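I've put the structures underneath this note.
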Structure 1
């Protein structure tokens, strides 16, 4: 996913999604312009400038953001079909919530990078697990 044009969309999203994308593609990929999904099919985001010009660009879907964050629906075994949502990384809504996230300053900081490298290290060592939205809300 991140090695495709969707990786460029992740870079442009900013925050944690952008940092995760940088593990797979270079920052210069952001300069390659919108994908054919945008230029040919007008799929993505757009906004209108004051002069009426409409600008389009790639934008990740909710499902793509879930994949990048390592989202899982885990059956609890407590009741038929009861699930708990977990992810290896906080989802964008959790990361962007400035009231709940002490790491979100509107740009990637040294503190963000220290947190990211620590989490990545724990995942790579096998010491981490996917976490619930409540965990992310309380720990960021």
Structure 2
């Protein structure tokens, strides 16, 4: 407003939640999200589309592992950061990786957290798949 840039009325004041982002995930907590009956607003999410807005056709990918570490997506070798960035984009457009849960805090209280981790979710499922066919019980 000070610089005569229009700001929508719903963007005035304090944020309705806190957000912390890194390459692995974005976490949203507090304020409006403390009510477990209140569904998170769809416009809050930055990495993922809602499953309702995701494509109806599946997209199949491969993740290559060497010594337990993901090294390639669809045969393309990537640095760890580039690999996670690519998986975030692929998973995000298909609505993969949204988590809405209640956590136990270190001090004993419970707190709701909403997370987006499309690349992390894909890596977890892919690695568990490798584990299931290579490791003993």
Candidates 1, 2; distance in nm of label points 7 Å out along Cα→Cβ at positions 46 and 126 computed = 2.3; producing structure is 2
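Output the label of whichever structure in 1, 2 has the greatest value of volume of the Cα convex hull per residue in Å³.
2
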Which of 1, 2 leads on FRET efficiency 1/(1 + (r/R0)^6) of positions 38 and 102 (r between Cβ atoms, R0 = 25 Å, to 0.05), largest value: 2
Here helix-only ellipticity at 222 nm (-39500 (n - 2.57) for each DSSP H run of 4 or more, over all residues; to 500) has been calculated and equals -10500, so which of 1, 2 was it run on? 1
Structures 1, 2 compared on relative contact order in percent (Cα under 8 Å, 6 or more apart): the greatest is 2
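Read-outs throughout are calculated quantities, based only on the coordinates presented, and are distinct from any laboratory measurement. All values reported here derive from a predicted model rather than from experimental measurement. Cβ atoms are built from the backbone, for glycine too; each structure is taken alone.
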